[in-house]
Structure P
Amino acid sequence: MTKESLFRESEFERLRVGLMNPRNPLNIGAVARAMSNFGFRHLRVVSPYELAFREARSAVGAAALLEQAEEFKSLEEAVADCSLVVGTTALSRRDPQHTVRDLRQGAWLIRKRLSMGCVALLFGSEKRGLSNEDLSHCHWLLRIPTREEHRSMNLGQAVAVCLYELARDQKSTFAPEKQALAAAGDLERLTSLLLDALQTSGYIKNSQGKAKSRSAAAPEEKVRRFIRRMNISAADAELLLGMLRQVLWKLRS
């Protein structure tokens, strides 16, 4: 095996393909098949509608990959080890509050980040795509350039097209980033502490209900997007976490 192929294999090991609330087991099987086709092995499924998806007959040649797929109850848990989280969108129903990149540019940036850490590439449910809360966990969004009159794609097809673009340029190599960026789990802890500080100080009104209302969720999503736009390094995340803990201690003392 050449050094180049070893590099590509180590890159691909760092990609997590995430499916949010997938409804059709055959689509999940098709995703596993596409991943196997292009050499990606880590499938993460969040709250699937069909619990028997591991038996999908559409996973031709990829039964082992499907069997090893990881299940999560929340997106927060599914992306906790990733320093970059990219959502996919058809831009058909909402005005995104993120940078939206086309597939070619986005794939190049994902490959660059894979040279040093884990990346999550997220796909929404077949019926509604990624929710606003799902999108708030993303650093930026990726769009496959389909024609305007027919933007939506089958889930398995969309995954296959994205992974093909990631895998096709076999000669591309990238220098690692100068600093390791914070993983999504640390960014979520920052989000939680900042929200806590903003609520304690009175900047954001504290919601008392058990169920998260749409109005209560909006500030949380805004703060989460704000934190991700900052591209915080792992070292700076630790520093900021310490600062916010001290601020909260002072506010409450």
Structure Q
Amino acid sequence: MKRRRDKEIRRTFSVDGSAYIGVFATCTESMLLLPSHISDRLTVEMERALKVKAIRTSVAEMSLIGCLSVGNSNGFIFSPYILDSELRRLEESVRKEGLCEKLIRLPGNDRMNAVGNIILTNDTVALVHPRLSAKTVDVIKETLEVKVYKGTIGGLKTVGMAAVATNKGILAHNNATKEELEFLEEIFELPVEIGSVNFGVPLIGAALLANTKGYAAGAETTGAELGRIEDALGFYSHDASTGI
């Protein structure tokens, strides 16, 4: 299929001057979480790219939303360090927007609390850090309503940073082994490709947000890398404009 360029939708972004937007933001099929201080202009542009409603927040009074939270269409899991006040405001915002995600704080008994780094998920399956506790795995299963498997990508246990998964496809770290890629294809039952972001960085999740409706990549992502993203995740148009 011929790729069509849509110049009306910006696809590459930076947050606070950083092209690693996956560290600062996360998204699902219906919701985008951004740091509280993000400008209205950037918020609207990212909403357009992903075709979802954005909610601005902090987690543990930090802007590292992508590291400290992870979700899908069924729910969201946050670091145990999220404040009660932050969780209450998020719950109010979710209700106000008519979103139905469950918002759950990860129990504090697991030392690995950067949930966005250690959980790769779409709406049906999750791959998680091999050393996650059984209790945390149960929380993931119940909150996100997914089948949970343990594994690595490119030898990395931080699978949430090593790949991005949607309900259409997966783009993974370009050093992922044949065995790892075959395992991803088997458990997710989706096509899997390897690639990079931000001019050769293999940590896909650190600089790519995606759902089945759109994607947003780091500002240093090249046109060739955008094409790879589109091929892997089932898109056929992109705008290679740079971020602000």
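Structural remarks
- Structure (P, Q) behind the derived value -14500 of helix-only ellipticity at 222 nm (-39500 (n - 2.57) for each DSSP H run of 4 or more, over all residues; to 500): P
- Of the structures P, Q, the one that 2.9 was derived from, the read-out being distance in nm of label points 7 Å out along Cα→Cβ at positions 99 and 155: P
- When FRET efficiency 1/(1 + (r/R0)^6) of positions 43 and 91 (r between Cβ atoms, R0 = 25 Å, to 0.05) is computed for each of P, Q, the one that comes out at 0.50 is P.
- Each of structures P, Q was scored by mean projected area of the Cα convex hull in nm², for residues 51-106 alone; the highest score is held by P.
- Entry that produces 0.95 once FRET efficiency 1/(1 + (r/R0)^6) of positions 27 and 203 (r between Cβ atoms, R0 = 30 Å, to 0.05) is calculated, selected from P, Q: Q
- Read-out mean count of other Cβ atoms within 10 Å over residues 131-138, computed value 20.8, structure in P, Q: P
- Origin of the value 25, 22, 15, where semi-axes √(5λ) of the Cα gyration tensor in Å was derived from one of P, Q: Q
- Structure with the greatest value (metric mean count of other Cβ atoms within 10 Å over residues 147-154, set P, Q): Q
FYI, it's all coordinate maths here, none of it is from the lab. It should be emphasised that the depicted structure is a prediction, and the values quoted were computed from it without experimental measurement. Cβ atoms are built from the backbone, for glycine too; each structure is taken alone.
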